[in-house]
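There are structures below to look over.
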Structure I
Amino acid sequence: MNYNKKTVKDVEVAGKKVLLRCDFNVPMAKDGSGVITDDKRIRAALPTIQYLLAEGAAVIACSHMGKPKGEVKPELSLKPVAARLSELLGQEVIMAADVVGEDAMAKAAALKAGQVLLLENTRFEKGETKNDPELAKAMASMAEVYVSDAFGAVHRAHASTAGVADYLPAVSGFLIQKELDFIGGALANPKRPLVAILGGSKVSSKIGVINNLLEIADTVIIGGGMAYTFSAAQGGKIGNSLFEADWQDYANEMVAKAAAKGVKLLLPVDTVCGDKFGPDANTLTVEAGQIPDGWEGMDIGPKTVELYCAAVKDAGTVIWNGPMGVFEFPAFAAGTEAVAEALSKTDAITIIGGGDSAAAVQQLGYADKMTHISTGGGASLEFMEGKELPGVACLLDK
């Protein structure tokens with residue numbers, strides 16, 4: 001995939017209407033009060049919006065929220081986003097009552113340079129997730145330039161993330177440009193040694209990433225629940241630990257591939273176990289592959305922590321995706337915390353691949369010490385797998 005894409009700085013936007021795809025899929029209070037519980041994604045869009053306004057463009061922003069499946073669901077309206085965006089920008093954000101209906105079309109037609117219009121939830125339209133060309137064409141008809149800045153949604157070929165690029169010149173915003181520079185750079189031309197730390201619960205969801213990173217990394221570190229499938233595949237005892245029986249052959253293939261390629265593949269040497277899955281479980285630390293019956297692995301052990309932290313110390317680039325254990329329970333957070341701390345102290349370029357690892361780094365207070373924290377969990381995973389991202393592929397090449 002070509003990561004060298006035109007950005008908003010490579011096109012003339014003065015006096016033009018710009019359709020801007022944002023990721024405003026923010027978490028909302030469960031009580032239906034319309035309160036946004038975390039506005040990080042709205043703030044992340046500000047640099048691109050402010051640049052467009054300063055350059056004299058009229059901005060027509062759009063985003064999805066949740067999974068309304070083509071139905072209008074008032075609780076998934078973007079109205080609260082418009083209100084918060086107005087506060088952050090210090091100017092009124094005009095809210096459209098629909099996506100491509102009469103209200104949106106009239107408001108888009110009347111929009112002046114320096115103004116911002118927010119369309120209603122794109123997934124209220126049945127054609128959005130089907131990448132319906134008629135919907136894409138209708139959205140594109142409101143504007144003269146398309147700017148994609150929703151990295152969290154670029155792995156999906158939807159009308160608002162890919163389809164509109166068939167009808168308008170399409171470039172990236174600053175958020176996507178940053179993701180392409182950091183993750184793309186780490187994959188295409190990393191500062192070495194490149195160390196990849198992969199955690200999380202399932203081998204099945206990371207197998208493509210492991211496979212691709214074994215082609216480019218110097219060291220691949222495995223932690224989290226998926227380590228127990230590797231352990232079982234090598235004949236270890238794993239008690240009640242997370243286990244994907246169908247993926248044992250793949251685990252062994254990865255070990256063999258690493259050996260053939262001369263890549264260091266590090267697996268846990270010890271494990272912290274619990275006698276049940278809960279914050280108040282009794283704990284026990286054992287050698288890897290020696291988990292007693294009735295116990296389950298919940299975190300990497302202290303020897304593994306030393307091994308993994310030593311591996312990142314002199315790295316040039318570190319990519320981390322997935323926690324080392326059940327970090328939401330304090331008794332089993334030590335492994336994830338130690339890795340986060342080790343990354344905060346290394347001189348390496350540190351890239352956190354969205355999702356749970358991003359949440360862990362933020363929760364543990366190390367976010368400002370990382371070079372880059374990805375805004376898209378699923379997108380960054382597919383990126384690291386070497387898959388083409390439809391919402392990036394559709395942008396103009398430099």
Structure II
Amino acid sequence: MTATGRDQWSVRHLLDGLKKAVPFTSGLVLSVVPRGALQIAQPSNVPDALLKSYAKGFQAEDRLSWQVILKRKPMRANDAYNRDAYESTPYFQEFVQPQGLKYAVALPLAAPILDGYPGVVHVFRTPDQGDFSSAEVQTLLAAVHQFDARRQAAREAKPRGGAPAPLRLGLGGDAATASFIIVDGKLKPVFNNQGLASLDNHLREQMLDHAKRRMHQVNGHSQVADRVQFPDSHGDVLVYRLVTYRHFPALGDGPYTFLCRQPGCVDWGAVKPQDFQADPELSRLIPALKFMQQEFSRGPTLVEIAKQVHLSPFHFHRRFTELLGLTPKQFLLECQIHEAKSELVARQKELALIAKDCGFAHQSHFTSRFKQATGLTPTRWRRMVSDRRKAVRS
């Protein structure tokens with residue numbers, strides 16, 4: 001790899017690193033994203049036809065990727081499809097075959113871009129290069145495991161310059177463990193049973209009940225999606241996006257619901273445009289996230305935010321919502337609430353000053369929006385955090 005430091009372990013360098021371990025001609029990196037879908041992230045020269053196929057729903061048919069994610073083990077294309085089915089897929093016809101490729105191996109990634117959201121890397125060879133041997137697959141897997149470990153270490157490291165790491169305040173179970181869960185039509189976990197089990201009982205029951213109701217309502221629609229606030233037994237609110245698919249061939253028959261815990265502004269702030277080199281539309285939006293995270297306290301307008309990425313307000317709002325699964329207004333509020341939580345825990349400011357510094361019109365407005373976002377008033381939320389931390393220490 002040519003990069004140094006923590007950038008060496010960014011997802012944009014993954015294919016280069018794997019190619020040093022085992023030769024291959026081409027590769028793809030995909031990641032699950034919080035809107036409840038697989039997203040092609042790398043490299044920068046992915047054919048437009050393949051990106052469009054994914055955007056139109058082919059990701060629900062990408063059996064190779066999803067089975068690797070579910071089983072957390074390497075697979076060849078013929079392990080996921082029989083030969084005739086594989087060669088009839090858009091994936092083979094629009095990407096593999098036109099580039100003169102034949103052999104493919106897919107390997108699981110723990111969290112290539114967002115913590116808690118799994119991914120997969122595909123590597124390809126031409127007919128002349130021959131198939132990957134079992135030893136080569138294991139060498140690739142070892143390199144992927146090294147990438148996962150270093151990627152996680154980079155996430156947990158302090159920012160450059162010795163500044164303290166951003167405060168993380170998720171209290172409803174382990175945020176990364178419970179970030180992405182899939183349940184089938186009978187509400188049985190098919191991915192991340194551990195994450196579902198780690199949730200507060202009250203929280204888990206609400207989520208499954210909501211998933212059950214949405215599965216009954218999906219008839220007539222290919223999918224339905226909700227951004228829902230779920231309070232746990234302590235009154236703390238967690239935000240999940242629930243996406244129910246009527247059919248998801250890559251997983252099996254019947255409906256499936258994806259439970260996607262919405263990343264906080266700290267998580268989005270760690271994402272770089274280069275992480276999504278394959279999709280110019282998505283990578284183009286990342287600087288707007290940075291801008292909102294820096295300027296939220298003064299309440300930038302949609303026109304001002306859209307201008308940062310040279311888009312019209314209408315187009316920016318539409319693409320932002322489609323690609324991230326939340327609106328710009330919701331993201332700005334998330335930034336305000338996160339900063340307010342940090343200040344509440346620090347106990348250095350009065351509520352009125354916190355309200356002002358976080359961009360709320362006045363203290364009562366701050367209290368109202370905070371309660372709407374968290375289920376508790378600022379004072380009660382701070383007391384709840386203190387009590388729970390004392391309980392953990394005791």
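So if we calculate mean count of other Cβ atoms within 10 Å over residues 137-144 for every structure here (I, II), which label has the highest result? Present the calculation step by step, with values, prior to reporting the outcome.
On the way: I: 20.9; II: 17.0.
Once mean count of other Cβ atoms within 10 Å over residues 137-144 is worked out for each structure, I has the highest.
Comparing I, II, where is mean projected area of the Cα convex hull in nm², for residues 129-360 alone highest? List each step's numbers first, then the result.
Details: I: 14.4; II: 17.3.
With respect to mean projected area of the Cα convex hull in nm², for residues 129-360 alone, the highest-scoring structure among I, II is II.
For mean count of other Cβ atoms within 10 Å over residues 121-128, find whichever of I, II sits highest and give me its label. Please report the intermediate quantities before stating the final value.
Values: I: 23.2; II: 18.9.
If we compare mean count of other Cβ atoms within 10 Å over residues 121-128 over I, II, the biggest value is for I.
Have a look at I, II and say which one yields -9500 for helix-only ellipticity at 222 nm (-39500 (n - 2.57) for each DSSP H run of 4 or more, over all residues; to 500), as calculated.
On the way: I: -9500; II: -13500.
Considering all the candidates, the number was obtained from I.
Among I, II, considering only FRET efficiency 1/(1 + (r/R0)^6) of positions 49 and 257 (r between Cβ atoms, R0 = 30 Å, to 0.05), which has the greatest calculated value? List each step's numbers first, then the result.
Details: I: 0.10; II: 0.50.
Looking at the calculated values, the largest one is II.
Quick one: Cα Rg over 2.2 N^0.38 Å came out at 1.06 when computed from one of I, II, so which one is it?
Of the structures listed, the value fits I.
Looking at structures I, II, which one was mean count of other Cβ atoms within 10 Å over residues 89-96 calculated from, given that it came out as 15.9? Please report the intermediate quantities before stating the final value.
On the way: I: 15.9; II: 19.5.
Value 15.9 for mean count of other Cβ atoms within 10 Å over residues 89-96 corresponds to I out of I, II.
FYI, it's all coordinate maths here, none of it is from the lab. The structure presented is a predicted model; accordingly, all values stated were derived computationally and were not measured. Cβ atoms are built from the backbone, for glycine too; each structure is taken alone.
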